[in-house]
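Following this line, the structures themselves.
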Structure 1
Amino acid sequence: MHDSKNLSKTSKVIKDFGNEWVLYNQTEMSQEEIRDQFNTYFGIFNLNTLPKNANIADFGAGSGRWAKQLLNLISVQNFYIVEPSNAIEVAKNNLSFNENITYIKSTILEANIPEESLDFAYCLGVLHHTYDEEETLYYMSSRLKKGAPFLIYYYYNFENKHFLYKLVWKISDLIRKITSQLPFRLKHILSLIIATFIYFPLAKSSLVVPKKLRKNWPLSEYSWRSFYSMRTDALDRFGTKLERRKSKSELSLLLKKYGFSDLKFSSNPPYWCCLGIKK
């Protein structure tokens with residue numbers, strides 16, 4: 001049984017992300033940039049290891065941008081697109097070229113997917129925004145076949161960064177806790193200001209700082225990203241009411257607890273992106 005308070009909080013988080021993906025439906029982003037972003041997540045996984053006509057699930061699909069890339073690379077028997085918000089309509093539009101898709105408008109915990117039926121699943125940038133993360137991870141694990149790969153992206157806690165970098169983040173997190181409570185229209189306006197006067201100058205200035213300083217330069221990972229992407233992520237970052245972060249070891253323990261082994265972490269940002277195998 002779900003906690004009623006968590007259900008209420010979850011509905012607010014879902015609504016915020018739905019508004020975000022309807023506003024930023026990714027149609028203005030270049031295919032080159034989308035492919036580059038796709039590779040930062042999926043680069044640690046060899047898609048050729050998947051069986052033909054695989055059963056796959058995208059848990060927290062948003063606009064369906066990653067599913068679209070996958071469908072251009074592999075054949076699927078059934079692709080479950082799980083998205084609880086109105087953004088599922090955006091995903092339907094973006095994925096209309098493929099008929100082997102089952103759209104499920106529900107939270108991950110409420111998705112009706114048979115146990116041990118999936119050949120592959122992924123959950124990118126979603127679990128750290130959920131209140132019932134352990135129950136959610138257990139559900140996803142239980143839907144995978146034994147030996148099936150699972151790809152996850154979970155916010156890191158800056159364990160590999162300088163203390164000044166962490167201080168800057170703590171300040172930004174205080175700002176997030178305020179901005180995330182505002183009406184969506186105000187959050188959108190503020191995120192545009194943040195993207196313009198913080199994301200863009202910091203990201204682009206990282207291109208000219210000495211290489212040894214770049215690792216700890218705030219937002220250096222956005223140096224090659226478009227302003228559209230910065231606007232999207234600024235709203236994502238400062239608009240959400242819930243954000244969790246874990247160290248590499250904490251995420252490893254959590255994944256092992258729910259039946260994943262042979263964990264493989266990406267050595268490049270975004271951190272932490274990890275591939276595990278269902279035992």
Structure 2
Amino acid sequence: MPIDTPTRHTLQLNALRAFEASARLGGFARAAHELKVTPGAIAALIKTLETQCGAALFERHAKGVRLTPLGDSVKAQFTEAFDAVEEAARTLRRLAAPQRVHVVTSPALAQLWLGPRLPRLTQLLAPIEISVTAMDEPPNLKRSPFDLCLFYVDRLERGQRKLADEDILPVCSPALAAQVSSPQDLAGACCIQDVGWQDWDVWSAAAMPDAPFAARGPGFSLYSIAVQQALLGAGVLIGRRTLVRPFLDSGELVAPMGRSVPLGLTIAAWRLPSAGSNPRVVAVEEALSQLA
């Protein structure tokens with residue numbers, strides 16, 4: 001009588017991934033953000049896993065969750081296992097498409113800094129293919145499919161390469177420039193900004209230290225839309241020079257006050273640890289430095 005080979009395990013892979021992410025990040029909400037699902041879905045997967053195991057892995061509290069001794073005892077082992085899975089997946093992607101380099105960057109840098117340079121990069125680096133993904137924050141380098149990160153940083157860390165220091169200044173359409181020739185004129189102007197940045201506060205504190213100023217005007221979650229509104233003459237944008245330089249060079253935008261202030265941020269590039277010796281990734285980083 002034949003006997004079927006038993007399955008290796010009966011625990012759901014998605015439930016195990018939900019447990020590992022929640023244990024590593026310290027909560028269901030953070031795990032949900034990383035895995036691109038809802039906190040309710042994470043909670044349901046954890047509950048399924050606990051039912052299958054017959055033991056609690058988290059203690060639930062009004063302010064969040066905490067690992068039980070059992071959950072804490074296996075946390076490191078699961079993290080190591082999923083790190084190994086991600087590393088194997090990166091190896092598979094690299095071998096399947098050896099000429100492709102995956103770059104991850106912020107939406108603003110993707111649209112206004114990297115995007116305009118892509119044609120030249122493609123020309124310089126052929127036959128290397130460059131793939132670009134936009135994310136708000138740098139990813140977990142052990143859990144991402146990317147080769148090269150390109151983000152603003154407030155200080156350079158080991159392995160990060162400076163591409164450009166950022167400074168900020170008010171910019172607007174030429175038609176609007178006559179109305180805002182001095183910082184004092186901004187009090188009655190429509191001031192455009194990215195809602196996630198505090199650039200107007202940084203600029204006014206340095207350029208107008210004796211005149212309290214609060215920017216009044218629309219905010220946008222995408223900086224490219226804020227730039228577009230400035231191009232249409234809708235108001236004065238607090239511009240990041242590296243992002244609006246093409247429009248200043250073309251004359252579509254002007255800096256009526258000419259006063260720029262260091263933002264304290266640097267555009268930096270750094271490689272995924274596993275891509276550090278990949279000559280194609282090195283070539284892309286070198287080319288970005290040249291075009292910066």
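A short reminder: the numbers here are calculations on the coordinates, not readings from a lab. None of the values given here were measured: they were computed from a predicted structure. Cβ atoms are built from the backbone, for glycine too; each structure is taken alone.
Comparing Kirkwood radius over Cα pairs in Å across structures 1, 2, the highest value is found for 2. For distance in nm of label points 7 Å out along Cα→Cβ at positions 154 and 258, the calculated result is 0.8, so let me know which of 1, 2 that is. So the calculation was done on 1.
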